[in-house]
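See the structures that follow.
Every number in this text was worked out from the coordinates using simple rules, so none of it is lab data. Since this is a predicted model, take the numbers as computed values, not measurements. Cβ atoms are built from the backbone, for glycine too; each structure is taken alone.
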Structure I
Amino acid sequence: MKLFLRAVTKFTAGLLLVAAVLFLPAGTLAYPGGWRLIGLLFVPMLILGAVLLVKSPALLEKRLNAKEKEGAQKGVLALSALLFIAGFVVAGLDHRFAWSSVPRWAVILAAAVLLISYALYAEVMRENAYLSRTVEVQQGQRVVDTGLYGIVRHPMYAVTLWLFLSIPVVLGSWWSLLCFAPYIALLVLRIRNEEAVLTEGLPGYAEYKKRVKYRLMPFVW
């Protein structure tokens, strides 16, 4: 029951925060892009949370824990939060003042990318029971090298990158995309720090890095 209440509280708080930073700058609730994003983002989140609550409550608890222990990661997370808030605010202002025009086909494509990314995110969670929101080596943790982990070393970050970059287009704002773009650099910093922690503390990770060459995207990085 405690886990359920904690999950519901975080879900509700996230929903209200996103709604506030979208609709207040837009100056209206008649913002189709805002409602579109909320539906695409929070309905799958609700479904995934319910599945984890029933099937894997321990993993859900890990995903709810966002208290980062690594000093370098705290800065990355703080900057990421600022980028996302700025991106949502700019999208709302973009709608209010009609700064940019995103074609319908681009919005539909971005919505499809977001949903596919969410599905792959769920698959990553199914493959890796040690998946945490914080950078750490857990007791009894082992290297996972099957499925998507056999293609890139950080499939969770790979799918979240596509998910996050699709959000501004779903919102109908090219200017918002400019706010989200620096997230790529922050993700690189996070991955470099995480790999240093895992290489030092997780047995077999150094060998895994030799077997799986690419971190985020095959043939790129």
Structure II
Amino acid sequence: MNQKIQLYSLATPNGQKVSIALEMMGIQYDAHTIDIRKGEQFSEDFLKINPNGKIPAIVDPIGDAGNPLAIMESGAILLYLAEKTGQFLPKAIGSRSRVLQWLFFQVGGVGPMFGQFGHFTVYAKDKGDLSYPIERYTNEVKRLLKVLDNQLAKTAFLAGDEISIADFATMPWVLGLDKFYKAKAILGLDEHSHITRWLAANLAFPGVEKGLGVCGMQ
């Protein structure tokens, strides 16, 4: 292994979070595609890196006092990279807290709820009567979108005037509602003008655009 960060991922919203961060932070890395559609996340070699068998994961060859450090969980990876580089996570207590609040909002709310919405509306269509979970997760996604839109009515990015790891974490999930789930009309995405403006602001960064395509699905 060389001195570059080793990224193990696939271009799902969770995977895209980390590749966006790596690109935006200018960190040298090698990307290794882990195709979760083929069960590659359960291989013996990958489970040594992430015992939970999920993407993304990274290995920093010198992260642990000069020794390799494997890191699982996308939120933890974003925090590690931000602290390692001193980028996209403010040092001032209040500003740092705001970034972490919105990062955890994504990790604990946006990711799980958007993912369940996609599962029941797209991937489990033939699993019987799904009217209850579809209604439940559709309503919750709409609620979360309103929270995001209300926040973005007040700030340029989720935690303030500057883009941060909170935006890296959340933006791929919002894009995925249409890209992966074709749910723009169902969720009324175009009605959220502040989210629309924020998505465009994120995509204007070349690192964001490039990061979205790392470990792409064929």
Item to check | distance in nm of label points 7 Å out along Cα→Cβ at positions 55 and 111 derived as 2.6 - corresponding label from I, II | outcome: I
Next on the checklist: Using percent of Cα pairs over 13 Å apart, for residues 39-102 alone for the comparison, can you identify which of I, II gives the largest number?
Outcome noted: I
Item to check | Entry that produces 2.2 once distance in nm of label points 7 Å out along Cα→Cβ at positions 23 and 175 is calculated, selected from I, II | outcome: I
Item to check | Computed -24000 for helix-only ellipticity at 222 nm (-39500 (n - 2.57) for each DSSP H run of 4 or more, over all residues; to 500) - originating structure among I, II | outcome: I
Checklist outcome for this item: Output 18.8 (mean count of other Cβ atoms within 10 Å over residues 31-38, calculated) maps, among I, II, to structure I
Next on the checklist: When mean count of other Cβ atoms within 10 Å over residues 7-14 is computed for each of I, II, which one produces 23.1?
Outcome noted: II
Checklist entry - From I, II, which structure was Kirkwood radius over Cα pairs in Å = 18.5 calculated on? => result I
Checklist entry - From which structure (I, II) was mean count of other Cβ atoms within 10 Å over residues 87-94 calculated, if the value obtained is 24.0? => result I
Checklist entry - Quick one: P(r) over Cα pairs in 5 Å bins from 0, in percent, for residues 95-158 alone came out at 3, 14, 19, 17, 13, 9, 8, 8, 5, 3, 1 when computed from one of I, II, so which one is it? => result I
